[in-house]
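In structure tokens below, several structures.
Values quoted throughout were computed directly from the atomic coordinates according to the rules given, and no laboratory measurement underlies them. Values in this document were obtained by computation on a predicted structure and should not be read as measured data. Cβ atoms are built from the backbone, for glycine too; each structure is taken alone.
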Structure I
Amino acid sequence: MNKYAPLLFLLLSCWVKTGNIMVTPGIYAGTIVHGNFSGNIEIELIKDTVAWRGYYTHYAENAIHIPFQELMVKDDTVRCLLKGDTYTLDFRCHYEKNEVSLVGQLRVDSITVPFRLMNKAQEKNPVFTQEAVEFNSNNNIIYGSIWKPGHPNGHAIIVLTSSGNWDRNASSGLCQYFALNGYTSFHYDKRGTGNTKGNWVNTGMDTLVQDDQNAIRFFAEHTGIPLSQTGITGSSQGATKIPEILNSISELPYGIMVSCPGSSLLESDLNFWKNRNLPSIPSDEQAAAISLQRKAFMAYAGQIPYRELKQAFEENQDKTWFPLLEYAGENDGTDSKLLYSPLTFLEKCSRPLLIIQGLDDEIIPSNSMEIIVSAVKKAGNTQYDLIKFPETNHAMQYTGPSDFPYMRQLQPAYLPAMLDWIKKLK
């Protein structure tokens, strides 16, 4: 395992020591800077009748509300520890009452980084506020958050849901960035995540797209911001839905597609499998392994019967690469989302598009942007811009040399590039 891979946090009980309570509970936020690394983090301290609890958040790594394994609060001193496989993040700080802040050092191996985290609740003129909302979609209540800038510019951006089991917290950093720059932003749980009921695994793409459409219409009615001043953005599976939604809601002015596969989701998943496993498979057997893995995905997508997959497995179970195959059992049912592709919708999309891809994307096919452009041209659409970021992965994280390799950071040019493009449209 790479020493500098993101931490695998163990969800252990907090060890707490308390003395005279002088620290104000709350969420403390700030920026860690060391050399070419910069990352926004949050430490939340909670005091109940028994003990203190603490949580760590770093949106760039999708580390959301991770419990500290050790938390010590005594008088005006706070120490928080997060233990990974090969190193520990050791936050040592003291509480400054006048500023309601935590000031101290983050220690990892031989590196010491100073920091100052401010209590968000004590901001006299907050740069944005958050409103919890809920709306109905296909007889299901979906929960979301609207981020309101202190100085709104009258425009808005909505973040579509993506793949996997992430709730809306995964896009909080993005929403906050837009709010900091004057844009009212909105994100919401995918059904079956967060507090929203449902089962996203067994939900078809048609229903998920309808949830996005209902979210967009709810937002416009709730905030009064016209759809004509509201853009949409999404990453990965979220990006694939953008062309269909733009085609169905004509008032929306633009879409930003991040890490979008130029293929079906099935082919994108297969590409990810190839990138992870082909180096371990003899070159003369790779084609057979790819073919069988594709069949496994096709069976899960409902394209072929499981009995056909079972027969193919029986014929290849003696192969050295057989344990590398990924497959669902017949009792797991099927997932038609794998067959979804943005291409047919792109061929009819006439709205402005920004298409962003990282050159170190480990998931989508490497020629995705070129395929997407070909589809856009079939629509006669010339209102598109392309950005390829070197040393950037599927999650838009920077993969180049880092002076602080214990945390991942976003590609520094990623968020400003989106903002600049939107401003040019306005």
Structure II
Amino acid sequence: MQYFLLNAEYEIENNKGIILLQCKDEKGNFVTIKKPYKSYFYILTSSKDIVIEKLKQQGIEDIQIVDKIIGGIKKKLIKVYSENPRDITKIRDIVKEWKEVEEQYEYAVSYVYKYLIDHQLEPASWISFDGEVKRNIEPKLKILAFDIEVIEEKGEENIIMISVADNNKKKQVFSLKETGLSYTKHFNTEKQMLEAFFKYIRESDPDIICTYNGDEFDFVKLKQRCEKLKIKMEIGREGDVVKFERRGRGSAASIKDRVHIDLFNFVNHILSPSLKTEVLTLDEVAKEILGEGKIKLDWSEMKEAWKQKKDIERIAEYCLRDAELTLALAEELLPQIFSLSRLTMSLPFDVSRYYYSQLVEHFLMRKSAQDNRIIPNMPKYDEIESRRQLPAYTGAIVIEPKTGLHENILVFDFQSLYPT
């Protein structure tokens, strides 16, 4: 049996780490494959016997001596395993205080990515546990996009409308006011509307949920309103609530057993250098990539129309167009996201939020494992500061062009050559 790998997470069962591979099987069913997996890190020391004895005194018996390449030189290291990946940090905190220990490696590499790299499993591709993978065609994935409209009323920002569109040509608008349009449903309260929207997602059962700036807007507003109305945003396959993972200064909305792709992040971090537009709104990006944009409706017009109960149909059409544009962008950009996932062995959820430098880092991690090289540790603050004190590289000579009309010009684009 072959499986199309969409996402991977982990859980702890009986104090042991279990990798959860979330896939579509050959018949199009969603399946989660559980794989027990020991986490590990490496210790560099010239006093191996002493360090091994100290580890055993701490109750750590699962140890190996292995050959790894560090800086082009093959060295023998101690490989320390742990059934529970969360114990790696605890063990490392003990070990780093020992005078015999020169350095520790790969303690900060994600447990899930260690598994993918060690087993050479490419996300967004077919995988097999019992033989060669022959499929190279992606399965039919159900993709759903949504958009919300928010209006401030009595000092509160309320969600007044939600639109949904999927790649099975289904569309729906949830509204707090009647529209008369066949694809809209009217609700008396915001709570009823949100609960109906969450139920719709569970019943539609999409593999991928797409938003445009959902991490910073749509899911954030949904969370705020759910907290205010005392309801749960249960849209995971087993009714799990949406979680928010810390990402730098912001956060990412994560849905168990589904993949949330925030297209704005991918456009902002990866595509923007190649776009003509410098304004990365859904309207401008859709115009450039798809050739069509949003329905023209200013926020002030929407607020006034909603207040006066006029042109509610236009607001619904505006809201639905946003979801449809997001879906169309997803269908256009997901092949690129999947290709980068396979190349760098990174999950689509992460690829849609990574910068170029992070993609390069993951690619190098993959190559390091293939070449039996140690993945270097992240530089510490002092090391970063010392690097900054090094002399700068000499810049290129800029030659002033001669005034006039020139023919047969060769253009060399340095930005495309070095996108970081």
Structure III
Amino acid sequence: MNNHGIRARVLLLALLPLALVALGLSWYSIQARQDDLEQALEERALAVARQLAQACEYGLFVGERDALLRQARRSLSSAGVSAITIVDASGSELLRLGQPRFKPQWHSSQAQILASDGERLLVAAPVVQVAMDLDYGPAAREAGTLLGFVALEIPRRETVARQRQVLFTSLAFTALGLALAGLLAWRLGRAIVGPISRLTQAIEQIAAGDLDARVDVDAGGEFVVLEQGINRMAAELQASQQHLQEKIRAATEELAWRANHDPLTGLLNRPGFDAVLHGALEEARAGHHHVMLYLDLDRFKEVNDAGGHLAGDELLRQFAALVQSSLSDQDCFARLGGDEFAILLADADPASAEPRAWALCRGISGHRFHCAGRDYQVGVSIGLASLDQDWADADKLMSAVDGACYAAKRSGREQVCVYRADGGDMT
């Protein structure tokens, strides 16, 4: 061994484990394939036996031997069967075709393999009365009555031939693979150290988190597969990381959206509207003019009572879309909860906002909402408050405009009530 060069040593070290592994895998593959062929033969034999048993049900039931003979000959000619034996429930032989090699034992309650040798496979199946559509008088039997048995002998020669073919083919491919591997190992023995070093360096860089690391595909031979595989792995890891980051970003945006939006209508929810309202109050203190409307649907409970919550949800969606279509891009529309909504009219004062509120009130009361196959009409009571005043906080503003909305409801619904900051009566 010491007199051999490094190439011979590499060849021996490469081929010896490879030969052992290849032979082991080849043997496993051969055994698995042969088992599959054997199982396929048994499954086909059982299927043929069950089919023949079902076909013989009528012949055994009425005792018509000609019918049994026709079914048996059909199976003998079309299903590759060597011999068929049919007996009645007592075990008395009614029919025999071919030259049986086995003597069946008539005791099985279901189709099963009874015997096997190198040439044939014996399978038997009971013939059972499955259903009765005709009345045969005293001779009629109930469903489930055992009528007899069928036994078939299936030749194994085709399966054995295919098993031998699998064996020879697998051994030939194994030998060819070992020969090619030996040739390549001998020719490329001098080029092993360099490519392995580059591969190792790239793997270490990838393991350290440098997913931009790549290997130059120039070694040739089997190393091309390794180099391309590592480059592909690095690219896939990089793509997976980017995809994961994108999913995290999208999920974060989705969570942020859900935290501030109503899933039913797509409008801002109470927390989202509170944030907008705080900003509007800061602008109001700086001299900007905004108006807040508090909307509460009238007769909405009647919709839920008449059409259920599905109709109520659909009406809320249609209501939100209808109101949204009447607002500008600068206005803010939110669902505070239930059938309560809020609108922040940007750059508006009570004098210009009140006519808009009345127009909205009339538009809602005159609109027919089609929900769950029915038409509904609802109204809306609106409370209005200006953000021009120096409100202490958003809660006080919300309480004031809510009170104005409540006053509108007390006034007969479908009304607009304006909050008076000077303490006067709301109108």
### Label whose coordinates, when distance in nm of label points 7 Å out along Cα→Cβ at positions 22 and 350 is calculated, return 6.8 (choices I, II, III)
I
### Message
When distance in nm of label points 7 Å out along Cα→Cβ at positions 198 and 382 is compared over structures I, II, III, which one is greatest?
### Response
III
### Query
Can you tell which of I, II, III yields 5.6 when distance in nm of label points 7 Å out along Cα→Cβ at positions 46 and 334 is derived from it?
II
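With distance in nm of label points 7 Å out along Cα→Cβ at positions 70 and 326 derived from the coordinates and found to be 8.2, which of I, II, III does the value describe?
Values: I: 3.6; II: 4.8; III: 8.2.
Matching structure: III.
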### Message
Out of I, II, III, which has the highest value for mean projected area of the Cα convex hull in nm²?
### Response
III
### Query
Suppose you compute helix-only ellipticity at 222 nm (-39500 (n - 2.57) for each DSSP H run of 4 or more, over all residues; to 500) for every structure in I, II, III: which one lands on -19000?
III
